[in-house]
1. Can you rank 1, 2 by Rg/Rh (Cα atoms, Kirkwood Rh) and just name the one with the largest value?
2. Assuming 54, 37, 18 is Cα extents along the principal axes in Å, for residues 260-387 alone as calculated from a single structure, say which of 1, 2 it is.
3. Could you tell me which structure in 1, 2 was used to calculate helix-only ellipticity at 222 nm (-39500 (n - 2.57) for each DSSP H run of 4 or more, over all residues; to 500) as -3500?
4. If mean count of other Cβ atoms within 10 Å over residues 420-427 comes out at 20.4 when worked out from the coordinates, which of 1, 2 was used?
5. From which structure (1, 2) was semi-axes √(5λ) of the Cα gyration tensor in Å, for residues 188-435 alone calculated, if the value obtained is 38, 32, 21?
6. To test your reading of the models, identify which of 1, 2 gives 24.0 for mean count of other Cβ atoms within 10 Å over residues 140-147 when calculated.
Structure 1
Amino acid sequence: MVFFKKPLVILILITLIGAFLRFYRLSDLPPSLNWDEVSHAYNAYSLYKTGRDQWGQILPVINFRAYGDYPTALNLYFTIPGLAIFGTTDFAARFPHALIGTLLIPVVFIATYRWRKNILLGFLAAIFTCLDPWVLFTSRTVLQSNWAVFLLALALCFYFAQRFRPAILIWGLSLLAYHNTRIFVPLLLLSLAVFSKKHLVLISAVILLAIFILLSPASRARGLWVGLINPGTIATIEYQRNHTSLPPFLARLTYNRPVYLFTHLGSNYLGYFSPQFLAVSGGTQYQYSLPKSGLISVASLPFFYLGLILLIPSSPLLLIWILLSPLPAAITQDQFAVVRATTMLPLVQIISALGIVWFLSRIPTRLRSAFIWLYLFLIMGSTGLYLYNYSTLYPKQYSSSWQYGYKQVVQFIKQNYDSYDQIIFTKKYGEPHEFLAYYWPWDPISFQNNTDWDYHANWYWVNGLGKIKFVNDWEMKSVVLKPKTLIISSPDNETAGREIERINFLDGKTAFIIRAQ
């Protein structure tokens, strides 16, 4: 085909399209930074200014405290250049993720081409990486998993180039990128060791590092929040055991932790290969995917399943990879967790491309060009509909999920800070201090040394910064007010005072009411 006689030009074109889709209106699609994004951004800002995160930890490597959920630290360091160039803006926080989401496109092409030496296969995998909602949506937000996906794909390039040591080292580096790689990568490398018996010392070192990280207090704290077996599920198991009509012996056999774990793990695991998750409804957490919108095109789904079958005799590594990849998500309590299942990327795109190329090889030559153009037309139509929903309907309907309005409140407080003796700020929408610290931006040294905070319920709660006090929404009416007090409340708990301004979500509903006492 003449179309493929200039592969570099075509790859650049696909990559430029991917860059446009990732950088266009990056600051306001999704409509605002959420609390996880702003936490990464402010901790990176604190590192940039002081060499410590916001809690004073010097150059965190494995995890940082954040709110008590202990995210991985790698993203902090890659966020610093954007902050240095663009300041404490939404664009600066998301910039590195849009960048590596764009670079992932040629990386996937190179990895796929090196695997089969088939340029059409490489182009299709690159196109799916460019357009698939699963990859596109996550590339526009601050997610630790973006670095994991990029590093996993980069290591795959080296692996298929027979550069095994760099591949293993990059897979090892991905342990610092996101929690799911700390489960997935050791299992993948253990499988490689069984099959090849090469580089066992290096593989063993990476596996031992993963075990060390998983046994660290920060990782155990994370597991308490998201694991299938957590205080909430234990209480549920005990309630079911105590309230069943079964005899005590059968009740103990039926309602216990191993049974709960394996039944839910199995159900979760299979769900990640289901049409419902992949192409129909997508994820259940709407900060990571559009509601009732698949993560890949419906047109790609049959070819993904076909590609899975084709992997069985052709690529043990990729087959093991795709079979292991849902495990980190399956052992957590949320069903269809888009981000935790990102170890499936970019394998889903590569496998879908494999299915299409095989199908093309089985149809008459005269029909192949027509099929490719028809298929690309369907993909573009699906992408166009997705982008319309993403850019118009989704921001209005789900701006509250992205904690829209905090930036506007912080701007108002900063402009009027000197006019009041006291400022009361509701905690209704979660972690107002972090938005205030980033958008101000608050001096990191002052935050590290002078913040009023306490720790309870496995969480770090900030109660005050300077004259600003953060209170629970239901406590707003009982707060003792000074003569000159600014009050930022939700509409659910309006307080006394003269209303100055209202800040609305994008659907027109009130988010914050600003009053003066």
Structure 2
Amino acid sequence: MSFRNHRRTLAAAALSSLMGTGSVYAAPMLEFTEIWSQGGQGSEIVAIDQASGRVFNTFGGGVEIRDINTGLKIGDLTLPGTGGVNSIAVSNGILAVAAAANVEQDPGSVAFFSTTDAPGSSPINTVTAGALPDMVTFTPDGNRVLVANEGEPNDLYTVDPEGSISIIDISAGVGNASVTHLDFNAFDGMEAAIEAEGGRIFGPGATVSMDLEPEYITVSPDGTTAFVTLQENNAVAKVDLTTETIVDIQGLGFKDHGAADNALDPSDRDGGINIANWPTLGMYQPDSIDSYEVAGQTYYVTANEGDARDYDGYSEEERVKDLTLDATAFPNAATLQQDENLGRLKTTTANGDSDGDGDFDQIYSYGARSFSIWDAAGNQIFDSGDMIEQLTAQIAPGIFNQNEGNGVADNRSDDKGPEPEALSLVEIGNWVYALVGLERTGGLMVFDITDPTSPVFQQWLYKASDIGPEGIAFSLLSETHRGGSGLVAVANEVSATTTFYRVSAAPSPASIALMAAGLLVMRRQLRRRSDI
């Protein structure tokens, strides 16, 4: 089924449900009520602890502690002697804090606090992680902490540490924590196989284990498997947590922006919003990842932001107009390379010269401007196509592909568009929702993903004063078979604000009205696209 017909089917099913014909529609509208919004020293990653009545958010030098009811700041936790805090997570009264070393290519650390510790407290324990621990998370039972150690090179690209994953066992208490470091050495020499599956290995002089850069981790609901995004490498690593081994690197392949419903706006010099098909392949390159289970099967969800390597010592980044395009593959190269067409689009010199003759036979762009759902084997079950750009263009064209709240429409079309970066799943009752944070355009897009093969757009939660959503946390309050409620915290990196919501998933007149409004947007989109 084409994505166009797929969306028509979804809209028809939802409309039938609203009209009372008995058709099954998945989830009611997820309703948001803002409780508070507070500014601070920074806000990049956020965690909620209901038991202590606290919300934690990171800033460069540490962690801010806030009252869960008011958002008022209680104080800070800091880690002197480190290179700064990158990530936090909470489970069973323990706060884990990942910090880089002063020299980012050196091993970093994870410090453990009690969620009730007073501001200024020292860690209960600190363990060594890999180079540049960029994300930390707990297993569902709270007995282990997983760390994605990105292992980025220095700016001159003369030191490139191995990427790795640390597994910290705290089942005997954080004071007795033990750590196992997983490397990618077993995959060295497998560059061709990884690339054949749609991954990328391309750092100058790098082995596979040096080139892979773990970014973000999700653990399957049953606690047996972890999935780790390798953003620059356009891949996901699969970790067997029963044996504590990396068992697979899943290349994600490339998105054909020349195919129906995969259009994009590739230029900031084309006089406005122009979403169309172009001969470029999008590298998914996901940042955030989360997972859920349906009918005994695990699925993971990715926010396909995109990222380039751009260092003083090595840069893959180039604009399409500066490439030498193969005359056979691109007989209309002169037209394509004009600024109002593909000329301004950021591309890579690391991919595309398939025959090695010095010109480019394929154009690649960073990120897929979408979110995707994949099964545990790495097969794509769903991709949102061009829906994010199409919806923002229709709902708020004045901020379409703006740059971090600057109000200049089309400003980032030549880069990665809206940049879906933050992602968290909300599971209440029988319903599952994906919250997708748009780093550049701003706001959260909410999708019902209860059926992983048939997600439905619900709403775009946009707040002009919250700029650059970077981290999202969800905590369940209560649930019944038909719904319930929870808490959502959003960390906005650019505005340095943390915003806290109560969310509800239960059929109500208000949710039906909001759903109808969302369907009107969808129908307008479908009507317009059917005329193309």
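Values in this text are rule-based calculations from the coordinates and carry no lab data. Fair warning: this is a prediction, and the values are worked out from it, not measured in the lab. Cβ atoms are built from the backbone, for glycine too; each structure is taken alone.
1. Working: 1: 1.00; 2: 0.95.
Largest calculated value belongs to 1.
2. Working: 1: 54, 37, 18; 2: 52, 35, 30.
It traces back to 1.
3. Values: 1: -18000; 2: -3500.
Computing helix-only ellipticity at 222 nm (-39500 (n - 2.57) for each DSSP H run of 4 or more, over all residues; to 500) on every structure in 1, 2 gives -3500 only for 2.
4. It was calculated from structure 1.
5. 1
6. Numbers: 1: 24.0; 2: 19.4.
Label of the source structure: 1.
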